[in-house]
1. Thinking of I, II, III, which structure, once distance in nm of label points 7 Å out along Cα→Cβ at positions 204 and 420 is computed, gives back 4.4?
2. Work out FRET efficiency 1/(1 + (r/R0)^6) of positions 148 and 444 (r between Cβ atoms, R0 = 41 Å, to 0.05) for each of structures I, II, III, then name the structure with the largest result.
3. Out of I, II, III, which structure matches 22.6, 69 when Rg and Dmax of the Cα atoms in Å is calculated?
4. Using the calculated result -28000 for helix-only ellipticity at 222 nm (-39500 (n - 2.57) for each DSSP H run of 4 or more, over all residues; to 500), pick out the matching structure from I, II, III.
Structure I
Amino acid sequence: MSETITRTQIMKIYNTLTKQIEDIKPINGNNLSIYSCGPTVYSHVHIGNLASFIYADTLRRIAKHSGLKVEHVMNFTDIDDKTIKASQEKYPSLDPKQALTQLTEVYSQLFLDDMESVGNDVAAYKFIKATDYIDQMKRMIRDLVKDGYAYIADDGVYFSINKYIASGKQYGQLSQITRESTSESRINNDEYDKDSIHDFALWKKQKDNEPGWEFTLDEHDLTGRPGWHIECSAMSKACLDQPFDVHTGGVDLIFPHHENEIAQSTANGPKHLANYFLHNEHLLVDSQKMSKSLNNFITLDDIKNKGYDPLAFRLLMLQAHFSSQAHFSWDNLEAAANRLADYRAMAVLRWQGRNVTYDAGTFALEDVGANIASRLADNLSSPQALALLSNVSTQLQTVHLEVNMIDHFENMLKDIDNLLGLDLYSQPDITSEQKSLISKREAAREAERWEESDNIRNQLKSQNILIKDAPTGTIWFRA
C-alpha cells in the first residue's frame, strides 16, 4: 500500500525492536494502532505503573496532533495468578468466578479513576478485559499445538522455545537471549524473573478453588484458564490485527512478557507482532525500582493524602524522558507542584486582558503549540517541551496580555492541554468581588494609601489569591 499520509509532522521514536530512533510509518495510511499493556487489577496500581501510562498517553496525544487517527487499546489483566490469589483471599465464600469478577471490577474502576486524575484521557482508549477474549485465546492455542509450536502436558499447554528456534525464528528480539540460557524445564508462573528462559504456559488446568473455562484439545479435558502472555497476543490481534503499529509498556515487560508475546504471535503468523516497541524506564524511589514485591511503592492516594494535585505527578514524569530512569521523592514532587502552579499562574492571564499596546514577547503565541509538538514528535522529548513552556510562562507573566491577544492565548492553552494533559485552559476566573478589591487596591496605590493597599492584599491572600504589580497594573494568580 502506498504512503498517503498528510501530516503536520513526522513522529520519531526509539524502537526497542531495532534499537534505534525511527520515523513512525503507520501500516494503514493515516491510522495509527497502539496497544498498551494495562494493569493487573488485583489491587491499587502504584505510581510507577501510572508513569508508564502517562508516557503512552503522551504518545497518543502527539500522534493525534500530528494528524493521525489513533486507535489506542489497553487491556485489563483480570485473570492471572495474582488476581486469583487476591480474589480467594478477599472473597473466600464466593464462587471462584464470582470472586474474581467482584475483585477485578472494583480495581478496574479505581484504575480508571487514577488515570483520569493524572490527566490521561480515558475516553480516547478502548479498554478490554482478558476474560472477554477467552475464545480467541483458545483458538490461538489450538493453532500453535496443531502447527507443533506448543504441546499438551499434565498441567496445561506449553509453548516450546526449542521448536520456535528450530523453525528459524529468533527468540529474543527485544533483549539478548542466547541458546546457552535456555532451560529444559517448564514454568507455570505467569510472571518470572530468571536468567534462563523456559517453555511457558499458554493454558493452565484448573486447580482447586480456581475459576475455570471449558477447553477440550485433542480429546484432553483442559478446563482451566489462560496463561498471562497469551492474553495480550490474542487481545491485540482481535482488536488491532497483526502486525499493529506500536506496543507500549515498561522495561520490566520486555522479558519475559513481550518476548513471549512475540514468540507465540509470530510462530505461525506474520513476521512481526508490532512494528515499534516503546518501553519506558523504571521510576525509582531511594535508588530502587518501585515495586510491590519490594514494598517500596507509593499510590496516587498517598500523593493526594499529602495534599498534592495528581497533575503535579504527571508533570514530574514528563520532566523525565521516557527512556531515562525517573526519581521520585517528595521534594521532587514539591518542585513539580511549584512548576505546575507557575503554569497555572500563566493560564489565568486569559481572564486579565487589558487595552494596552506593547510587544508582549519575542515569540508568537500561535507558534507555541507547534513548537511544543515538534519537541514531543522527536522521540517524545517532553523535558525539552517543558523547558520551552517554562520560558513562555516566564515571559508572559511580566505584563498583562493585550485584549486582542486573548484568542491566540486561549488557543495556545488548548494546544498545551491537548499535547501535555495539564488542564491549564480550565483554570477559572476570580469573582467579581475579588476583581473589585483589586481595582480598589490599585486606586489606593495610586493615591499612596499604602496601609489600605496592604490590607486589601492580605484580604485577597486569605482567599488564596496572590497579586504582583507589573508595569501594566496588578496581575493576580492563585496560591
Structure II
Amino acid sequence: MAGPTTDPRAAAPGTAVPTRRGTEALLLAFAVAITLAAQCIVDLTVTGSLRPELATFGIWFTALWTGAHLVVRKFAPYADPLLLPCVAVLTGLGLVMIHRLDIADPDSGADAPVQLLWATIGLLLFVAVLLVVRDHRLLSRYAYILMLLGLVLLTLPAILPASISEVNGAKIWIRVAGFSIQPGEFAKICLVVFFAAYLVDKRDVLALASRKVMGLELPRGRDLGPVLVVWLVSILVLVFERDLGSSLLLFGIFVVMLYVATERSSWLVIGLLLFAGGATIAYQAFGHVQARVDTWLDPFAYYDGSGYQVAQSLFGLGTGGLFGAGLGGGRPDEVPIAKSDFIAAAIGEELGLFGLAAVIMVYLVLVERGLRTSLIVRDPFGKLLAAGLSFAVAWQLFVVLGGVTGLLPLTGLTTPFLAYGGSSLVANFGLVALLVRISDAARRPATPHVAPQRLTDAPTEVVQP
C-alpha cells in the first residue's frame, strides 16, 4: 500500500507536501558532472589534452538541463524528481560515446554536435508538451485523431519511393534535401495514447470471459477483434516496410496494455500465440526475415557478411570483461554503425559489464518511476497511459540489448536517449514530458472538498417594509 512517501495524497491534513524540486536540481547537477567528467576522460585518453570545444559543450549541456528544470519547477512542480535526472545522465553518456566514436573514426563525420542539437530540439519539445498539455486527460478527447495520425506516420514510408525511404533494407525513413526523419518514433506515442483511451472505454467488455481452459479464463471470440487488428497492422508493417523492430514494439505494447487494463493473463497467452504464429509466417514468407534469423542463430557462420556486425559486437563485449577497457581505451569503432544500432556494445567494451549494468539500472529506475506513477495517478486513462509509455521504453531497451548480445535477432531499433538519431531522441523527450505531466497530476495533493453551506446556517436578517 502506498504511504505518504510514495503518494502525496496520503499526507496528513494541513501538512505541506514537498515538491522535491531541490532533489531534482541536485541530481541534475550530478548528471551534468558525470557527463563532463566522462568527456574529459575521453579527450585525455585519446588525444592527451582537453579539446577547446569542451567548454562550449559544458555550458550548452548545463544550460539545457537548467532550463528544463526551471520549466518543470514552474509548470509541473509535483512531478517525480527522478525522471529528468535519469534522462539527463543517459543523454549525456550517449553524447560522450558518440564523441568518442567521432574521434576514433574522423571520416564518419562529427556526429556529437549534431546529436547535441537534436537534444536541444528534444528539450524544446519537452517544454512545449508541458506548456500545451496542462491536463493529460484532455488527450483522451483526441484519441481517434491521434490514432489516425499515428497510422499515417507509421505507413507513410511504405508508400514512398525507396530512394527517399529505404535505409539498410528497411523502409522506415523520410529523407528530403539532406534531412531525414523516422516517423515511426512519433507514431509510437500517438498509438499508445489511443490504446490507453480505447482500453479505458472497452476494458469491461474485454474483461468478460466465455470459458475456462486449463485455468485460463478465455475472452469471448467477438472481443478478439482489436487484438487481431493490431496483429494484422504489425504484420503489414513487417511486410511493406521490412521493419521487424516497429512491428514487434507495436504489438508488444498493445498486448501488455490490454493485460494491464483487464488484469486477465489469457490476453498475454493469446498475444504470445499470435506472435509465434506471425513470426513463423514471416520466416517462411520473407527472405529478409529468414536471413536475420539465420544470422542470429549462428552469426559466426556469416562472419564475412550479415553476421559481421553481431560478431564484432560480441568480440567487443568480451574484450570489455567486467570492468572494461576504460573510456577511450577500447576499439568500439570496429563495430559497424556503433553510434546508433550498437552503442550498447561500445559502452560494454569501454565500461565493462559493471558499467553496462549501471546504465541498465538507470533505465530501470526511469521505468520504475513511470510505473509507480501509473499506480498512484487517480484516473484510469492516466494509469494506462503511464504504464504504456513506461513499458514502451522497457520493451524497446530489451529488444535492442537482446540484438546486441545475440539473445534476439537484430530489429533496427535504437537505444532510447543513448544512440545517435534525431527522431528517436526527440520523440523520447516527448514521451518523458507526458510521464512528467502525469506524475505531476499523480503527486499533486488532492483539492480538499468544501461542503456547501447549509441554508439553516445562513445568517437571518429582518428587513423592515
Structure III
Amino acid sequence: MLDKLAKQTAIYGVSTILGRFLSYMLTPFYTRIFGLESYGIITDIYALIPFALVVLTLGMESGLFRFSAKAEQEGGDVAAKKRRIFATMWSLTSTAAILFWVVIYLFNGEVSALMGEVYAANPQYVTIVATIVLFDVVGCIPFSRLREQGRAVAFVSLKLLNIILQVALAFAFWGMGLFDTPFGVGWAFVANLVASVVTTLLVTALTATLPRIERKILVPLFAYSMPLLISGIAGTANEFIDRQLIKYLVPSGAMAQLGIYGAITKIAVVMTLFTQTYRLAAEPFFLANYRKEEFTEMNAAAMKYFVMASMVIMLGITLFSDLFALIVGRDFRTGIDILPIILFANMLCGVWLNLSFWYKREERTYFALWVTLSGLVASVAFGWLLIPQMGFEGAAWSRLATEMVMVAVSLTLTRIFYPVPYDWRRIAELCIVALAIYFTARWLDIENCIARYATHIVLLVIYLTYVVRRERIDVKGLLRAALKRR
C-alpha cells in the first residue's frame, strides 16, 4: 500500500517541483530588480497570505477527506453525500472569504496603517492582496475535492497554469517598465491576482455544485474542523511570526533584513517542495479507512523514508550552498549561512506532520491544538529573545527551536495516546551520519572550487551509498520499474 503513497507523492511531486521551479524563477528575478526593502514587502505579504487562507478555510480541507471517507464507509448514495459535504464546506469558506474582503475594503486605511508605513503610503497593496485571498479561498475546497477524487492531473494542471500565468505576467510587466513606476512592487501582486482569478474560475467550473449549507452536517463538521482551524492558525502563525518579529523588533534596517531572510528561505525550496508534495499525497492516503495495524505500520515506514529523503536533499543543498546562493541577488547572499538551519527546520516540519495523521484519523483533532499552540509560544519566546540581538540569524534559530518543540510535543502525545512503532534509532542514525558529513565538509574548508566540489560530490555519494546499503534498497529494481512504467 505504500506503493500507492509513493506513486501519489511522485505525481504531485513532479508537477509541484515543475510548478515551483517556474514560481521560484521569480526569486532571482525579483531579488535583482528590487532592492532589499522592496523585496522585504514581498516577503512580508507572502508570509501573511497563508495565515489568512488558514483562517478563512476554517480547517475544512482535512474534514473533506475524512467525511468523504466516512461517506464511502456508510454506503448508500455515496456521490450525493459527498456533494452535500462539499457544497456545505464550499459555501461556508466562500462566505467567510467574502466577509473578509468587505471588511478589508471598508477599513482599508486603518488596516494599512497597522501593517506599517510602507502600506499606509500604498493602501492599494492591501486591497489587491485581500482580493487574492478572496479568490484563493473560494478555490481552496474545489482544489481539495480534486485531490479527494484522485483527479491529480486536473489538480496539478490548474496549479501549473496559475504559476505560469503569474511568472509570465511578472516578466511582461517588467518588460513594459511597470516595476519602475511609483506603483512598483504592487505589480507583482497584480500578476498574482490575475492568476488567482483565472484558476479559481476554472476549478469551480470543474467541480461545479450549487452552494448549499446543510445544518445536520455542520455540527460534526465543526466538531472535527474547529480544532484544526485553531491549530492551523497557531501553526501558520509560527510560519510568519518570525518575519513579523523582524519587522517590529530589529532596531534599524528591518525591511532590508526581512528581504534577506525571505530570499534565503526561498533557496530552501527543494525541502519545502518535498514536504508539501508529501503532504498532498499523504493526507488523503492516511485518512482513508485502514485498520489500525496497517496504519501504524505504514506510518512508521513512511516516517523513516521521509527523513531519509530529507537528509539527502539537505546534503545536496548545503554541500553546494555557494552555488545555490547564486539564485538570489548579490546583496541577499550575506545571509547564506542560515540555509542549513532553515533546511533542518523544514525537515522537522515534515516529521510532526507525520505525527499528526493518527489524531486526524481518529477524529481527535483537539490534539493539534497542543502541538501548534506550544509551537506558537516557542516561536514568540525564542523570537523575542534572539531576533533583537541577532536579526535574521536569530529568526532562523528561533524557527529551528520552534519546530523542535513541536516535534517533542507531538511525539509525547503519540507515545501516550496512540503508540506507533517508529524506528527512532534508525532515524537518529540517518540524521547523525548526514550531519557528520556536513560538518566534515565544513571542517575541510577547501579553497579551490574544483577540488571542493569534487570532494563534496564524493561525500554525497558516500551518504547515498550508506543509505542504499543500510536500508537494502533495490536500486536496480526501482530503475526497472520506472522504465517499465514509461
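Bear in mind these aren't lab numbers, they're just calculated from the coordinates by the rules spelled out. Just so it is clear, the structure is predicted and the values come from calculations on it, not from any experiment. Cβ atoms are built from the backbone, for glycine too; each structure is taken alone.
1. Numbers: I: 4.4; II: 5.4; III: 3.6.
It was calculated from structure I.
2. Details: I: 0.00; II: 0.80; III: 0.25.
Result for FRET efficiency 1/(1 + (r/R0)^6) of positions 148 and 444 (r between Cβ atoms, R0 = 41 Å, to 0.05) over I, II, III: largest is II.
3. Working: I: 26.5, 96; II: 24.5, 106; III: 22.6, 69.
Matching structure: III.
4. Details: I: -13000; II: -22000; III: -28000.
Of the options listed, only III reproduces it.
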